[in-house]
Every structure is written in C-alpha cells, then in structure tokens.
Structure I
Amino acid sequence: MINALPIEAQVIERQLLFWENRTIDIGTVFEENGKIEVEFLGLNQSDSLILISDVITDCGCTTVEFSQDTIFQSKVGSVKISYEPDHRGGPFTKLIVVRTNQDIYGDTLYLQGNNIPLPDDLMAAYAHQVKNVGFRLPAINMGNVYTNEAKIKLVEIYNFGVDSLRLMSNASSSDFIDLSLFPEVIGPDQRGLIEIAYNGADRADFGFVSDDLILNFEGMDEPVSIKLLANIFEYFEPIPKSMMQNVPRLGIQDVEIDLKDIRANQIVKRKVKLTNQGGEPLQIRKVVGNCDCVLINLESLLIQPNESTDLEFTFDPKGRRGIDHKHITIFSNDPVNPVRTIIVKSTIK
C-alpha cells in the first residue's frame with residue numbers, strides 16, 4: 001500500500017511593475033483630431049528580471065507598443081497606447097492588461113476620456129448660432145450647483161466664422177463665472193470647448209436662476225450672449241444623529257394645503273405656521289413660488305428656537321381651470337432638510 005503524500009498548493013508570487021499612473025485620463029477628444037497617444041511607465045522594484053510578454057486591450061480602437069527588452073531592477077518599461085476616436089461618443093474607459101514573465105495573470109491599466117463624434121450635419125448639430133459661434137442648444141444648463149465648490153461644465157461650440165476665436169482676458173462679465181477655451185484658439189470651421197466654472201456661493205441666490213452668459217472674444221465688436229441656467233443649493237456637512245436637536249430645524253404646520261373648489265375670479269389667502277424645532281436660530285434664506293399667481297409674505301426671516309412665524313400666501317387663479325397644483329419652496333439653514341416644499345392644491349371652476 002502506497003501512503004498518499006500531502007501536496008502543498010503552489011503559491012505563485014506575483015512580481016508587478018510599479019506604474020507611474022495606472023489610469024490616464026485624456027479628457028475630451030474630438031473625432032476629427034484623430035489618433036491620441038499616451039504612455040504608461042512601469043518601474044521594476046523587485047529583485048527579479050521582468051519581461052513584458054503580452055499586452056491585451058478590450059477595444060479595437062486601441063493599438064499597443066511595449067518594451068521588448070528585459071526590464072532590469074530599478075529600470076523602467078513602457079507601454080504605449082494609441083486611441084483612435086470613432087462615431088461611438090460619450091465617456092469611455094478602456095482596459096489594458098499587461099502580462100509579464102513574472103505575472104501570468106496580468107496587471108490592469110486604464111485609459112479614460114470623453115469622445116465627441118463629428119456630426120454629419122454641422123449646421124443642424126450646432127443650430128443655435130450667435131455671431132458665427134454655434135451652440136447645440138439655446139441655453140446652457142449647469143444642473144444642480146452646490147455652494148461648497150464650483151460646478152464645472154464643458155460646452156461644445158463650433159466656429160462658423162472666417163476668423164479664429166480666442167477669449168479675452170475679461171472673458172465673462174459675471175463675478176461668479178470663470179471661463180476657459182480649449183483649445184485656446186479655435187480656427188475657422190473647427191470645434192472647441194468652453195469650460196464654465198460656476199461658483200454657487202458667489203451667485204448669492206438659491207433655487208432656479210437664469211442669467212445671460214456674456215462671452216467676450218478677441219476681435220468681435222460685440223460679445224456673444226447665451227442663457228445660463230442653474231439650480232443652486234446650500235451645502236451642509238452631514239449631521240450626526242446626536243446633534244439633530246442642536247441645529248436649526250424647520251417645522252411646517254401643513255406641507256399640503258387643499259383649497260378644494262374655488263372660482264377663477266376668487267383670490268384666496270391662507271396662512272401656514274413655520275416653527276423652529278431645533279436648538280439654534282433658524283434663518284429662512286428664500287421663499288419662492290412656482291408661479292407669478294402666488295404672492296408670498298413672511299413675517300420674519302429669523303426664527304429663534306421653539307418660536308414660530310406665519311407664512312401668508314395669496315393665490316390668484318384668474319384665467320385657470322380644472323385641477324391645479326402650486327408649489328411654495330422654502331430654503332433655510334436647516335442642515336437636515338434645507339429645502340422644503342408646500343403643495344397648494346385646488347379645483348378651479
């Protein structure tokens with residue numbers, strides 16, 4: 001009888017290259033600008049000799065060149081990636097798997113970016129033109145903007161003119177906006193990007209706001225103007241449960257008010273009590289309705305702990321019929337619920 005001998009599993013120790021960057025972000029890429037090349041550099045920090053045996057990518061849009069020579073200790077190997085943009089637009093992440101004689105499993109690198117394909121019909125794609133500067137839409141929407149940091153947005157433009165576009169040093173007349181142009185000079189019949197950095201704190205408002213973004217280009221007699229939209233919210237650090245009663249807390253008597261049946265020529269007034277249920281003074285930042293037909297009056301913008309104030313609204317349903325919903329939005333320094341909404345329902349006869 002032959003006794004079975006215990007077999008210990010072999011453990012393969014992986015000797016990896018130390019990469020200067022595991023991820024390279026090439027930013028926004030225009031299809032018409034052609035191939036983009038990047039290089040990953042890997043340092044051999046091990047005691048072994050390393051030879052790159054194979055590099056695999058997950059997309060036919062990338063081609064690879066890599067160091068064929070042995071990478072000695074404390075020496076650097078190279079993997080060069082060429083990315084060819086195509087008609088498949090949007091953000092992308094490409095995987096690059098590097099295999100070596102010391103690592104059969106492969107080490108993963110990443111190439112990231114945002115590909116913007118070239119439209120077949122430029123006039124249709126950049127249909128909103130202001131002084132030979134083409135935009136995709138008649139307004140730029142920044143979306144939600146918070147007061148703790150600037151919101152960054154990249155906006156495509158097309159130069160339909162015969163002169164190059166370059167932003168002046170005082171590119172914007174708004175003190176809450178910083179602008180950059182990529183590339184710095186956009187030639188005739190070329191595309192580019194305007195980077196907008198929108199500072200919500202400097203805008204000093206809350207909720208939905210609309211402004212005219214003024215773009216000053218060199219050589220233009222008049223600036224280019226386009227609507228700039230944003231929805232601004234105050235940022236608060238997360239509050240631990242143990243502190244919930246110590247901070248300002250907005251309590252609303254009724255968050256849904258049903259006026260029931262009213263006549264179109266009947267102006268309706270109601271009052272809603274607002275209470276500070278917290279331990280610090282409550283500051284009402286802003287109260288706004290979603291219609292000019294709703295007028296709002298607030299007794300006080302500052303509510304001390306355990307005190308209340310009345311919010312009075314007047315609704316004029318003139319010219320309206322049927323089921324109607326109006327919103328009254330309250331912005332405050334309540335860090336738990338800084339934005340509250342009162343819904344006013346009615347059926348207008």
Structure II
Amino acid sequence: METIAKVVPQDLHTSCSDLKSAQTWMAEICGPHGLKAHANRPLQFRHSGSVLQSRSTTIGVVEYGTDVSILVNEPTPLHSFSISLPITGEQELEVDGRRLLSTADMGTILVPNVAQELVIAGNCRKMLVSMSHAAVSKVLEELLQRPLSRPLTFSPTMDATSGETASWWRIVRHLLTEMACSQSLYRNIHLAAELEATLIRGLLLAQPNNYSEELHSSREGKTPQYLLKARQFILDTAKDDVNLEHIEQVAGVSRFKLYEGFKLYFGLTPLAYRKKHRLEQVRREILRNGSQKNISCIAMDWGFMHLGRFSIEYRKQFNELPSETLRRYKQNRQPGSGMV
C-alpha cells in the first residue's frame with residue numbers, strides 16, 4: 001500500500017492508485033467513511049485544494065479515475081458536511097430510499113450521521129467543499145442566537161443553475177480560482193475567517209434545511225432593546241472587571257428578566273455569554289499573534305486569572321487545548337507546509 005502523509009492546513013495535493021490510501025486521505029478531510037471500487041483495477045485518485053485556517057473548511061477538486069462508492073453509516077459517521085458538484089461526469093446519491101442524480105447542474109450534500117451511499121463514476125471530476133459539523137453548527141447558533149434543538153440536516157441535492165444555491169456555487173468557483181493564483185492572501189487568518197463564515201452562512205441561508213423557516217423569519221429587530229444594550233455592554237467591557245449588577249444596571253431590568261431574556265434569545269446566561277466571548281477573543285489573539293505573545297498573558301489580559309480553569313474551559317469550547325491551537329498556527333505558518 002502506498003504511504004500517504006497526514007493532511008495539514010493550507011495547500012493539499014495528492015495522487016495515488018490504491019483504495020486504502022485514497023480512503024485515508026479523504027477521511028482526514030471529511031471524516032470516516034467506507035470506500036469501495038466497482039472493478040478490480042487501480043484507482044487514478046487525485047485531490048488538490050486548500051484549507052481555510054479559521055475553522056478548517058476545505059475547498060478543492062477531486063477525482064477517483066474509476067467507478068467507486070462512498071459509504072456513510074453509523075459505524076463510520078462523517079465529521080463534516082461534504083458538498084460536491086461534478087465538473088465533468090456524474091455521480092448518484094442514494095439516501096432515504098431515493099436515488100438522486102448529480103451532474104454539473106446539480107450538486108449533492110453528504111451529511112453526518114445519516115446512512116447514505118454516493119456512487120461516483122470513473123469520469124467524474126468534481127468540486128468538493130468540506131465544512132466541519134462543529135463549525136457549521138456554531139455559525140447556525142450565531143444566526144439563531146440560541147443553541148440547536150435538533151441535528152442540522154440539508155436537502156440532499158443543491159441546484160447549480162439558478163437561485164441562491166447557484167450563487168453559492170459561483171462563490172466556490174471564484175475561491176478555487178483565487179486560491180490557485182494568490183495563495184499568500186488567503187493565508188491571512190482574518191481574511192480566511194471572513195471567507196469561511198460567508199461560505200457557511202451562504203450555505204445555511206441558500207440551501208433548504210430543517211432550520212430554514214426559522215432562519216428566514218429571524219430578524220435582529222425582534223430582540224428586545226434592553227438585551228441589545230446589555231449584550232453590547234458585555235462586548236465593550238469584556239476585559240474589565242464587570243459583575244452581574246453592572247449588566248443589570250445597563251439593561252434596566254430585573255435579574256430574573258435579564259436571565260430569562262438572555263437564555264431565550266442568546267441561549268446563555270449573561271455571564272456565560274461573556275465567558276464565551278472572552279474565550280473566542282483569546283483564540284483569535286493566539287491565531288493572530290502566534291508565539292509573539294505568551295498564551296498565559298493573553299488569557300489574563302482577557303480576565304482569566306485561574307489558568308488551569310481557563311485551559312479546561314477553552315478545551316470545552318473549542319475541543320482542543322490553547323497549546324494545540326498555537327501548534328496548529330505554527331504549522332500553518334511554516335514555508336512549504338503543503339502536501340505533495
């Protein structure tokens with residue numbers, strides 16, 4: 001079996017001829033899945049693309065060179081939403097007892113934790129966008145301003161010829177072109193974060209899903225003014241020694257009403273909302289400054305004086321330790337960190 005290096009951030013390029021190597025490579029990008037070939041002959045697998053550093057969304061082009069099936073089921077759940085659109089050739093998705101043809105006019109979405117099979121023709125070369133389940137869920141919660149009440153699912157086909165979904169695919173094509181021409185610009189963490197957030201929000205707003213109705217009816221104007229004032233005060237004073245009484249005074253309502261409103265509209269208590277914001281700012285600074293500033297100094301600057309507790313809360317929020325975030329940042333910054 002051919003050896004294959006582990007996927008690392010930024011530029012991704014590989015080719016191989018055996019099934020196991022192709023499966024291992026794509027598992028790093030989309031999550032565990034089954035892969036079977038329909039004929040006893042070598043693959044002509046190729047994948048090239050880029051990883052946006054912010055939340056590790058991958059955008060690229062993939063082909064297998066022979067008829068294969070991608071199998072997703074309970075023992076092998078994806079950790080990402082895998083969205084693809086053939087450039088040439090075709091593929092067919094089997095899900096919920098239906099067979100759905102995907103060509104250059106119609107993309108498909110594989111979702112985590114749903115049994116499905118994607119049959120890819122040998123002549124199919126396709127665009128592939130992989131978005132982590134955690135990142136998409138986080139953006140959806142930000143849009144809804146509350147925690148999710150059920151797993152997110154999308155309609156399995158995605159029109160590439162008309163409407164908002166066609167606009168989303170045009171954005172993907174543009175990013176693929178630009179990443180190939182000006183990669184240094186896309187290594188900028190601030191730009192990557194905005195690009196990725198735009199892609200995820202666009203997918204959530206354009207592609208029908210089980211939260212679409214709520215997303216399209218949700219408006220900032222529905223949030224009571226006292227909550228907007230309190231939230232802005234929390235954001236403006238995030239580094240200061242502010243307690244709940246201060247937030248109550250700004251909101252001008254009782255503690256009970258403040259708690260009730262925050263839980264209803266933002267999904268968190270006021271102090272939990274402030275802690276979440278502080279943790280996000282620490283992470284942003286680690287990714288922006290890297291080793292130029294000590295993690296402990298960054299944490300204390302944002303009000304985390306108990307560093308052991310800070311590390312626990314950070315890991316709970318981002319599923320990695322602060323040191324692991326820093327290590328990933330350093331890997332991203334290394335020259336020639338792409339794969340061949």
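Annotations for the structure displayed:
- At a computed 18.2 (Kirkwood radius over Cα pairs in Å, for residues 197-284 alone), which of I, II: I
- Once Rg/Rh (Cα atoms, Kirkwood Rh), for residues 165-324 alone is computed for every structure in I, II, the highest value turns out to be that of I.
- When mean count of other Cβ atoms within 10 Å over residues 117-124 is calculated for each of structures I, II, structure II comes out greatest.
- If relative contact order in percent (Cα under 8 Å, 6 or more apart) is computed and equals 11, the structure in I, II: I
- When helix-only ellipticity at 222 nm (-39500 (n - 2.57) for each DSSP H run of 4 or more, over all residues; to 500) is computed across structures I, II, the figure -500 traces back to I.
- Look at Cα Rg over 2.2 N^0.38 Å for each of I, II: the largest one is in I.
Each reported figure results from applying straightforward, stated rules to the coordinates on display, with no laboratory input. This is a predicted model, so every value here is computed, not measured. Cβ atoms are built from the backbone, for glycine too; each structure is taken alone.
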